[in-house]
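Pasting the structures here.
Every number in this text was worked out from the coordinates using simple rules, so none of it is lab data. Please read all numbers here as calculations on a predicted model, not as lab measurements. Cβ atoms are built from the backbone, for glycine too; each structure is taken alone.
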Structure 1
Amino acid sequence: MRTLLAIWAAKLASVAGILVGRKSSSTPGSIALKLCPALISTLSKKLRKGVIVTCGTNGKTTTNNLLNTALEQSGYKTVCNNLGANMLSGVATAFAQACNLWGKLDADWAVLEIDEAYARKVFAHLTPNYMVITNLFRDQLDRYGEIDTTLELLREAISMHPDLTLILNGDDPLSSRFGEGRKAFYYGISEQVLPQTEETKEGRYCAKCGKEQSYHFVHYSQLGDYYCPHCGNQRPNIDFAATNINLSGAMEFVVNETTPVRVNYRGFYNIYNILAVYSALKVMGIEGQDFNQILSDYKPQIGRMEEFYLGKPFILNLAKNPAGFNQAIQTVMLDKRKKDVIVAINATANDGKDVSWLWDVDFDLLKDENLNRLYTSGVRRDDLSLRFKYADIPVDNICQSTEEALKLCLDSDAEVCYVLVNYSVLFSTQSKMLEMQKSLAAGGETHA
């Protein structure tokens, strides 16, 4: 009875949230857990197949939701926290919402994105069968601390379930460490693709001997074909390797020299997201339908190089740490059109109040003859503008709001505008861009 009451309470809270214009992806689960602390444990035992979770600093939402789409299109019924609420309450909401009014759960798999710091708490309530780890970078220093803290939290979570099968980014010396002595599969990019640059590396020191490691080639941050010349530790054998990569038009590559992938995604980092999903499906023994069709049908979450037409293309992207920002900047600079760039940074609890990480972003990569105008916005716009000053890149306007910056871009002679924001700026910016797009479609003025 307590389980049923918790499910009803969660569903009512979700309806109430919708009525007041909120997504309500966490609050319903928080209420449900107060009524029935064993809710997740009880419901997860009713799954016909099992649980697969995705953790990692960058790419976990895209990877998790793309995997969920693939499973659904393969005929499976799933429980998924696809709105990105990845703590215990968000997982509880997903399970409660998947039940009918009588508390029955009709699902094969739970496909769950899990916050790295909360993995231990979630794993105390359910037994994961598979776990994908995308990458590990410095993120939200005031919450996670340095990367060693995150590594230890994940190590404790993984140790709770000895039979857990791991699917790891073999190009990341930090993530791949978890596979030692366990059942693990590795995916990676097995050729040099990008120009070699001196970028900040999170895992520059060998996991075994502590001395600085070397690379045959680097993709970005610490991801690449690494090896330690001192103790012999090296990139593991890759089970699912991407080669023959072409980024000149639509993204193209081949997995294990047998499966061609062609998809109209932006961002080199998406190769890793796609590889993670492909690897997980193979490890789980799920063939499904044509993989390229699954990729084509998938609708990315908001702010993942999301494009709006406001008289010219405006492209919105979430970037919340140095590695993510560097990849976003790289994607921007691959676009050879004359471009405006808006960068907006807040510092709420959800973003992390410590913005010292801005000094680890390679903003100097934005220096380019095709950069037309640069705008800064957000609560920490002054910190951001100072960072650009030290990168020797002039800021054309320091804007009080992102809306002001968008209007300035509308009136410029740029061919395209990129909008790079962190988490708490994302939703309000997307709402404004949707409003402007709707106004344009109705024949109104976008800058009215």
Structure 2
Amino acid sequence: MKSIQEIRKEYKDLINADPEGNCAGAMALKANLERSPLYFRDRFASYTLQIPRLYSQEMVTQFQQIVRTTYGIFEKVIKEYLTHEDYRALFPFSKELEELILIPNGYDSVLPIARFDIFYHEDTGEFYFCEINTDGTSGMNEDRIQDELMIDNPAHQEMRRRYHFETFEMFDSWVKTFIGLYQTYEKKVDHPSIAIIDFLDGGTLREFQEFARHFQKAGYDCEVCDIRQLKYENGKLISPTGHVIDAVYRRAVTTDIIDHAKEVQPFLQAVRDNAFFLAGSFCTQIVHHKYIFHVLHLERTLQFLTDEERAFVKAHVPQTVPFEKEFISLDEVINNKNKYILKPDDSYGSSGVHAGVEMSQEEWEAYVRPAYENGFICQDYCPQYSVENIDYAFGDGQWHTYITMAGLYVYNGEFAGVFARAAEGNGIIASHVNERTQPTYIVTDR
């Protein structure tokens, strides 16, 4: 089996040998994207590139091991939080959120679904964590649809004649995981009615609808509901259409729920009463919050990890501290801009995130000063892996270097697939700014 780098070079040679044909294919793909669910609210949900993301079976085996180790650490962290008050004090959660986190969920998992975003170096196998997503984990529909539309990519079609390509199935596998967890729920019913919930004016509605179709295909009633329109009557959570909800797939992220707490009181009261199965419960916020990387390096955490887990944290989790006087000086960060990246401590979608390497000294200082002591974390900037790619449909049709990220989907502790993202340059990958997403394949010999 050739290396992934060698296979990627075959793509490049095919594209360079027929740039007109590949450009025409990219334009056809773009036209089909406009007619797909990835064109939503008058814009593309994502742009893509000419060469897809490729992984070998050996790389997938490594991803499985990364997930198993990380998930085991996170289970310990969540359970330590739930049982020890002194450990809870290490996290910056409000009393209201802490109370929600401590509510028992009544089933056999503390982290049903997640995506572990890593900077993965394909040439060496080295990796560094970027961030952890839990209940709002998304991107499954982008991978699925972009794979379907690769039929328009002539280089990819030729490569399929040379190699075997396998995709990750992300929908039926989640339905199976969800229902399996529901079977461990202490108040389960024989045939649960399911709701997928979010703030629908900002959620990825088309993806929710795709999940709903797969729940329905498996024989379950499933609705997509705005969390603000739920009712709680006589001990039952009620959908906007008037149906009892037995189980919820929560896509509404915790920060949005807390920010809109007055608008979602029926939902929150039903949670407090354990009136339905909730995947995931609020304890997932413990590892979703960006403080998790700071807490992982604290001696209080390292003391309950194994030697292997401690070495894993030190090698792969970037050093992270609250951007406050107690932990790091302002001058240190201003004067060493290429060493650091700043992030709001509980945002998502790359909002407010900036790395020193992408900014001038003047821009960096203007950004850093107001962030100090103002709800940010400061993190060591991790080396990123770059590859050449070309964008005929949304770019200039020239070869450029793109930094890459692999988002490892995790369904109840098991590796389930990859969300492949990239961006031109050497800074950060910012959602809906410079981001490209790619369909992902496991490549083996025919």
Structure 3
Amino acid sequence: MKRVTGAALLSLTLLAGCGNAGGSSGDVTLSYWLWDDNQKASYQACADAFTAANPTIKVEITQSAWTTYWQNLTTQLAAGEAPDVWTNQGSYYPQFVAAHQILDIQPYVDASKIDLTQYQGGLAELFTKDGERYGLPKDWDTMALVYNTDHVAAQGISPDALTTLTWNPTDGGTFEQVIAKATVDANGHNGLDPAFDKTRVATYGYLPEWADGSQGQNGWGNLAASNGFTYLDQNPWGTAYRYDDPKLAQTIDWFRSLIAKGYSPSFDKASTLSNDALLNAGKGAMTTAGSWMINSYLGDSAKVTFAYAPLPVGPQGRKTAINGLSDAIWAGTPHKDEAWKWVSYLASPACQDIVGGNAVVFPAIASGTDKAIAAHQAKGRDVQVYVDEAAAPGGTYFLPITEHGNEISTIVQSAIQSAVRGQTDSATALKKANDQVNALFK
């Protein structure tokens, strides 16, 4: 269907409320997949409200854990038995575009006159390529430091000091000084004490994340960006990566130095438990955490008291990754019109206000974000740091979106992990990885 003809037909279809372009008549049950169990209840509430307004369309939600989710989705798409709609993520969706498994919704967006300016800045364009659109923003996230309030207070670190941290790859700035002070050995000596025993650490000052693919969203990526590192020649859909940039190697070397000094656990020790589990067990003082983890740290399940602080300011300023999810429609669904109604509802204030009111994530529309902030405040939670970072001019960057995402993630993560283990130096590992990554595009 040509773009102009498609838009005209879709206008009639949407007004009539029945299917022409792959739609159907009568009652329809749409399958909708997501991976976050914390969000399932919010989207079930959206589904109930949607069906109340569209009685002939029901939505059946399936939730599965992250790894299983992508494995099952890839298998189902290959088999031609995919869900009608699924929650999509930037590092995965290019493979579905390349395989023509995901529907271009631009004709629907045009016919419905969707206001793309209502979404958090820049997110709407992440899911486009060559004039086609593969999703609408549903939420956004940024990164911040999360810390054990009782532990840092016991080490004489004030909350105010954590709001003005600086970082550089040479000596770590005040960020490393705080990390050292928050590191305590079995005899109660912190990392600044000459008597500190790095072989018997009871609480590490900082917990890095090494199972972080090719993006480093949960740690190294943010500091590397603040050091001047950029992933790609252009984003999205660039074809020349820059993992061989010395600014990235400097950043990884700094993280390695934390391990060597005893301020962070070695990769092998850190790999058995998640960082939130280690923090709750008192084994770590702080880490970098995305806004999607707010309920894990400030909710009733947390075993210690946590609070948030902004990321440190690096040589190029404070930088945080900003990311967002969308909802994709399977190109093979027999219910395209109904699926579009559901996707457009998910991307509307009506649904995003419901999600925001449940304070699980920050919705992509401002009114939903406002409701999320209010809901957190009503529970006595201070999460403003995430919002402030998102609003800071020049303070955010987008994670890379290109083809070969899975392959790139494996190559780069393996290279960084080998450097962290001391099997090779960072510059050599990253140069080799970058050559392998860029060869994928030739």
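If you rank structures 1, 2, 3 by mean count of other Cβ atoms within 10 Å over residues 51-58, which sits at the top with the largest value? Checked 1, 2, 3; max of mean count of other Cβ atoms within 10 Å over residues 51-58 sits with 1. Tell me which of 1, 2, 3 gives 1.00 when you compute FRET efficiency 1/(1 + (r/R0)^6) of positions 43 and 363 (r between Cβ atoms, R0 = 30 Å, to 0.05). Computed on structure 3. The maximum of distance in nm of label points 7 Å out along Cα→Cβ at positions 187 and 307 over structures 1, 2, 3, that is, the highest value, falls on 2.
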